[in-house]
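Read-outs: derived from the displayed coordinates by stated rules, not from any lab. The model shown is predicted, which means the values in this text are computed figures rather than measured ones. Cβ atoms are built from the backbone, for glycine too; each structure is taken alone.
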Structure 1
Amino acid sequence: MTTFSIRREASLALSVYGLYLLVRALALRGNGRARARRNAERIVAVQKRLGIDVEPALQRAVLRFPRTVHGLNVGYATFNVTLTVGWLLLLYRRRDPAYHELRRACQGAYLAAQPVFLLFPTEPPRALEGFVDTMSEVSGFDLEHPILVRLYNPVAAMPSLHVAFAVLTGAAIAERTDSRVVKGAAYAYPALVSFIVAATGNHYVLDAVAGAALGLGARRVFTGGGN
């Protein structure tokens with residue numbers, strides 16, 4: 001029988017987040033930031049060879065519209081995670097069995113990304129020359145603030161968990177609606193998030209691709225989706 005326990009869910013969430021912070025500490029020790037920068041430069045080099053280094057041009061295009069960029073920054077910082085958490089809370093409140101499948105898929109994707117974060121730490125584009133930190137320069141929000149940076153992993157660009165969660169949440173919402181409009185928006189959601197993370201200088205194209213693959217893999221393993 002499926003059980004709904006706030007204590008159990010909170011313990012799971014704290015355990016997973018604790019592992020994330022441990023990986024963060026290990027990745028940043030010693031010359032971790034320098035290694036992360038080298039890995040970021042490798043990704044940029046690969047993208048140039050593949051002809052998909054579109055982030056600088058995309059940023060130049062959107063920076064002509066500061067208000068739009070500010071909206072993208074808000075979307076990156078809050079909306080993406082809020083939608084995933086909000087949908088999970090709604091399912092939990094309804095005691096919907098689909099809650100456990102989506103929660104396991106999200107946590108599975110989260111955990112699967114940790115070895116990559118540890119072995120291949122990667123600086124986001126905004127940390128490299130030729131890219132713009134839109135959060136700081138447009139919205140005045142410093143993601144590298146000494147207090148804030150202790151709460152997240154600043155060298156975890158690859159893969160993009162934002163995109164992975166968007167894939168999982170979008171598919172979960174699409175499954176539960178009969179509205180063509182909502183279904184279409186839900187399936188388009190991962191593409192929107194991929195645009196946002198690239199335009200704000202927080203992820204590379206390859207990060208988004210890897211994040212989408214991670215989300216699809218977690219969905220297949222934990223929910224049976226994609227069959």
Structure 2
Amino acid sequence: MEQTSLYLVPTPIGNLADITLRALEVLKSVDLILAEDTRTSQKLLKHYDIKKPLKSFHSFNEHKALQSMIAQLQSGTVMALISDAGTPGISDPGFLLARECVKNDIVLECLPGPTAFVPALIKSGLPCDRFVFEGFLPHKKGRQTRLKLLAEETRTIVFYESPHRIVKSLKQLAEYFGPDRLASVSRELTKIHEETVNDTLEALGTYFETKVTKGEFVIIVDGKK
């Protein structure tokens with residue numbers, strides 16, 4: 001069996017206790033850890049007394065750094081890629097590096113672990129046997145086109161959203177999908193102030209309009225009947 005050169009390692013989305021024993025073993029064993037934000041990752045590594053070299057690898061430098069990372073992997077350096085929270089590649093850097101590893105026959109392995117949309121989807125009470133993961137909607141170009149297309153989707157739809165855009169997105173979803181479409185919004189998952197609210201899109205927009213919104217949001221929307 002070939003030795004893994006790159007490990008994609010999920011990290012906790014909030015509660016540090018949610019990391020797996022295997023993830024800790026891998027992070028302690030690799031030569032180098034690629035991190036989305038080294039300051040954020042350092043807190044996790046320090047908590048578990050993991051002392052390994054850290055290198056920034058994020059959406060602003062991944063294209064530029066890609067070939068350098070591939071060259072290091074080919075030379076025998078064993079790496080782990082982690083994001084600030086959750087599984088690398090799911091609305092976080094990871095896809096480009098994974099694709100390049102596949103192209104260059106570099107053995108990579110993705111560990112199972114935390115991803116924010118899974119608990120949000122399951123606790124929404126909406127159908128989770130078939131769903132569509134959309135991540136973040138386009139901010140400007142293509143946003144309306146995407147909303148019109150998704151309004152016809154019959155499967156449950158999963159979105160990520162920031163606190164700055166949550167109200168705008170809920171109101172737009174109500175406009176395109178209909179105000180009475182059922183939905184669920186989860187924020188601060190696994191943290192002290194975790195909250196999940198289930199209601200219609202219109203009611204959810206009104207609810208979060210009157211609240212101070214912090215943390216990352218997951219929006220689950222029922223499919224078209």
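Supply the structure label, taken from 1, 2, corresponding to FRET efficiency 1/(1 + (r/R0)^6) of positions 75 and 211 (r between Cβ atoms, R0 = 35 Å, to 0.05) with the calculated value 0.10.
2
Supply the structure label, taken from 1, 2, corresponding to Cα Rg over 2.2 N^0.38 Å, for residues 107-146 alone with the calculated value 1.61.
The correct label is 2.
Quick check: 0.7 is what I get for distance in nm of label points 7 Å out along Cα→Cβ at positions 11 and 27, calculated from one of 1, 2. Which structure matches?
Answer by label: 2.
Assign the value 2.5, calculated as distance in nm of label points 7 Å out along Cα→Cβ at positions 115 and 131, to the correct structure from 1, 2.
Going through each structure in turn, the value belongs to 1.
Thinking only about Kirkwood radius over Cα pairs in Å, which of 1, 2 has the largest value?
Going through 1, 2 one by one, Kirkwood radius over Cα pairs in Å is largest in 2.
Here helix-only ellipticity at 222 nm (-39500 (n - 2.57) for each DSSP H run of 4 or more, over all residues; to 500) has been calculated and equals -10000, so which of 1, 2 was it run on?
It must be structure 2, since only it matches.
Quick check for you: by relative contact order in percent (Cα under 8 Å, 6 or more apart), which of 1, 2 is greatest?
With respect to relative contact order in percent (Cα under 8 Å, 6 or more apart), the highest-scoring structure among 1, 2 is 1.
Given 1.8 as the derived value for distance in nm of label points 7 Å out along Cα→Cβ at positions 43 and 91, which of the supplied structures 1, 2 does it correspond to?
2
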